[in-house]
1. For FRET efficiency 1/(1 + (r/R0)^6) of positions 56 and 80 (r between Cβ atoms, R0 = 25 Å, to 0.05), which structure out of I, II has the highest calculated value?
2. Match the computed value 17 of relative contact order in percent (Cα under 8 Å, 6 or more apart) to one of the structures I, II, and report its label.
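Each value in this text was obtained by applying a stated rule to the coordinates, not by laboratory testing. All values derive from a computational prediction rather than experimental measurement. Cβ atoms are built from the backbone, for glycine too; each structure is taken alone.
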Structure I
C-alpha cells in the first residue's frame, strides 16, 4: 500500500468570523484536527483550550480525531480535562514530563486516548528512546514551538529520517508528525525523510486566498504535486 502524507490543520488558525464554514471543509477533508494548546508560560503565546475541543466534539458530526498538542508547562494536570473534551491524541512536550514520562503516557492511555510526544528542535531523539514503545505519535517540531515566522533547519529532516529508521528497526507503529512553519517546499523533503503527518498553519493553508475553499484547493494541488515529484524521484533512484 502506497504511503500517503496525512494533513492536520491547526484549528487555532481559523478565522473567528468564519469558523463554521472552515470547519466543514477541514473536518471533511483532513486526517487529524491539530489543537495548539498554549499557556503563555511554556511558550510565549496563547492558543485554544479544552472548551474549544469540547464544543466541536458535541456539535460536529463525524468529527475527525483531535490531537491536543499541549505546549503548556504542567500537562500532567490537564490530561483528564482534554480526554473528557474529546481528544483522540494527547501530545505533551518531552521536557515537561521528564520526571514522570512513563506515568504520564500510561495515564493518557488509561484515559482512552492515544499517547503522543513532542520534541523541540534542540531535543535529541535519545530523550524518548526508552518509552518509544508506549507512543502512538511522535511530533518533531521543525521550529521552536510557539513562535511564528521561523525558518526551518534542514537538520530536522535528518532527525525525522533517523526516527523513521529507529521505528523500522524496532518494528514499532507510531506515527511521525512534522510541525512548524509548514509550506509547500517542505512536503517533499519531509515525506522523503519519513514523516506521516504535516501540521498546516497560515503559510501552508489560510494565506493562499481570501476564500478558504480556494485555499484548500491550492494546498491540495501543491501537496499532490510535491508528493508526485517525491514518488517519481524514489522510483528513479
Structure II
C-alpha cells in the first residue's frame, strides 16, 4: 500500500528509543522528514527537552517551518508496584501525571494552531491498555493514560472542523524499558524464592493477557502510526486503537 506520505513533515516526541524511535524510523521509511524531541539526545535529528516544560515545547514548535503530523510517544511509570493503591504515596502520582498527561496537553497546545493554519494534519497520542482496564499494577500510570484517552476525544472534537484528526494508539505487552521497570517493581515485593526472571515473568503474563500469546513489537506501532497519518485514514478520528494481542476486548 502506498501511503503517499513522501515529503511530509512529522514531529515525534519520545523519539530516542522504544516505540517512539520505531515510529520515527517508520515515517522516514515513508519518505517523511522527521523531527524528534526527547529527554535523551541520541542523534542529531533529536532536540533534547522535557515535555512538562511548555515553554520548551512551544519554542521547539516555533522553530519548525511547518508540521503535518505530531506523535506523542512518551510515558513514565511511578517506578513502584501499586497494588493495592495505598502502597503508593499521593506524591508518587505527580511526575507521572505531569509527563503522561500534561506533557501531551503541552504538545497539543503548541502544535494545534500550526496544524489549523496549515489546513489539516494529524495528532497521535500513545496511550496504553492500562488506561482502559484500570490496571492495578501502577495506578498513576493507568489513570494518566485514561485521562489522555479522554483528552484525545476532546481534541478530536475541537480540531475536526479544521481537518485535523486526533487518535490514540494503545500498546499491550511490548519489549521496552517501561515493561522491564514494571517487572522489577513487582518482583521486589516478593520473597526471594518466589521471584521470577524477566523472561519467565513476561512469558507467564503474556499467556494470561494476550489471546494471541505473543509479544507486540515496536514496528507494529510504526505501521499503524504511518497508516493513521495517511489519507487512507481520512475518516478516522477520536479513536483508541489497540495493538495488544487481544488483551482488551469491548463487547
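1. Looking at the calculated values, the largest one is I.
2. Values: I: 17; II: 21.
Computing relative contact order in percent (Cα under 8 Å, 6 or more apart) on every structure in I, II gives 17 only for I.
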